[in-house]
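Bear in mind these aren't lab numbers, they're just calculated from the coordinates by the rules spelled out. The model shown is predicted, which means the values in this text are computed figures rather than measured ones.
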Structure I
Amino acid sequence: MPSEKSSSADNQQERLKFANWVVGFTDGEGCFTVSIFRNPTTKNGWQVFPEFVVTQGKKSFSVLNLMKEFFNCGTITINRRWDNHKENIYRYCVRNLKELEEKIIPFFEKNLLKTAKKKDFKIFVQVVRLMRKGKHLENSGFKKIANLISMMNRKKVRKL
């Protein structure tokens, strides 16, 4: 019969393996993105919208549930746009600033991405932290955020 210590060590090992899987899966199927939308109800007329997203087709929907359980936050929604996938696409998404700052960011700071997404992640972190300080509500902070996101995900520079 295994001791509690070995059982605990086995659980830690499994969690580490799963954490490595989450990183690899995110490197392949995930995205750290920040969008800016016109919104006349906000102070400066713009809304900054950070998201951590992982998408999958219906056949692999179960892995999105694993991600949601692992992070204990976010939502899963359906995108009925089939395009060339010939099936519905599902989207695991975390948008809540507190959850991004307390769950998603610390995880990926500790468990480093391996692909070019690590550059997007670093910019994403800067934007989320600026937003948590309320900088997106100030003209100069908003412009800084807009400049940062223009360097993410091969986005074009946007004229504001």
Structure II
Amino acid sequence: MPATFFVTGAFARAYPAQVRAMAQAGHPVGNHSDRHLAYPDLRDAQIRADLAAAEASIRAVTGVPAKPLFRFPFGARTPYDIGVVNDAGYLPVRWTVDTLGWKGTSGGMTADEVLQRVLSTAGPGQIVLMHVGANPDDGTTLDADALPRIIERLAAEGYDFVDLRGLGG
């Protein structure tokens, strides 16, 4: 199944084998910052340094650049931040639906709710924000648990799945 993964530099350093596997499976791996800081709170030089640190870590693990794909931490951005990121050679990508699976059961979510959030907003061009790994508080993996059913249901409705490889180039 095609997918695009946005990882932080910190994630690439902590889980190099997993990030390498993403790239080796043919999935684009985009830059999601180095330390997942809110860019509106940073100065230009801090943003550029954060982008560069993440890029270096991701490239060291995957062997390919993350550019031009970028996702703002928390989705937090201003028009000014977008300009700084663009000037650094990146194309910011936002999502159309957040599964909220990252909240875990401790945050009141279930795999069924993740499924419904995606299905109820399905449409051409939809970009679904999901998270790899487990919720740090309760260890749940709601996005991963719901993913097979999401794929099955959307495929049954005639949707195709693509990654973001064609953006920015």
Structure III
Amino acid sequence: MERKVFLIRHAKSSWANAFEKDFDRSLNDRGFHDAPLMGKVLKEQGIFPDAILASAAKRTTQTATLIAEGLHFESKNIQFTQQLYHASAATIADIIACLNDEWKSVFIVTHNPGITDFVNQLSNKFLIANMPTCGIVGASFHADHWYDFGNQPKDVFLFEFPKKYYDSK
């Protein structure tokens, strides 16, 4: 059976308050623009998740919620977890291995540098220097269980990011 995982880096965050805790940083204006845009891009491509897991940090909860709204995915069903806050590539892999086997398509919203490290381990045919803010990488693999993710070859079939959709004016 084909399974798909979509790795999403949170949208652009605000640095307006230098004394604010990193965990509590909100999206900035560009982030509030880009997250719904990427939800629209996913919807237009017919990509809908069975589940959304996101870091519990404010900027990732906002990103996940705005993308979900664009897909008519009920935000109350998003699972927010402390484990995804600045998660390493290994932690992201561990989370994927424990996903509910009833889910075929899952969004994971998290942070750099772990997300860049993780997507660079998906396939030797896809490497990026830095996952852009609100960037999305989609990968598929064939297995009956999510715990087989690490042992199966992955096909990176999607790489989307907001700047692809900005006017070139």
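With helix-only ellipticity at 222 nm (-39500 (n - 2.57) for each DSSP H run of 4 or more, over all residues; to 500) coming out at -8000, pick the structure among I, II, III it was computed from. It traces back to III.
Once Cα Rg over 2.2 N^0.38 Å is calculated for all of I, II, III, which comes out largest? Sorting by Cα Rg over 2.2 N^0.38 Å in descending order puts I first.
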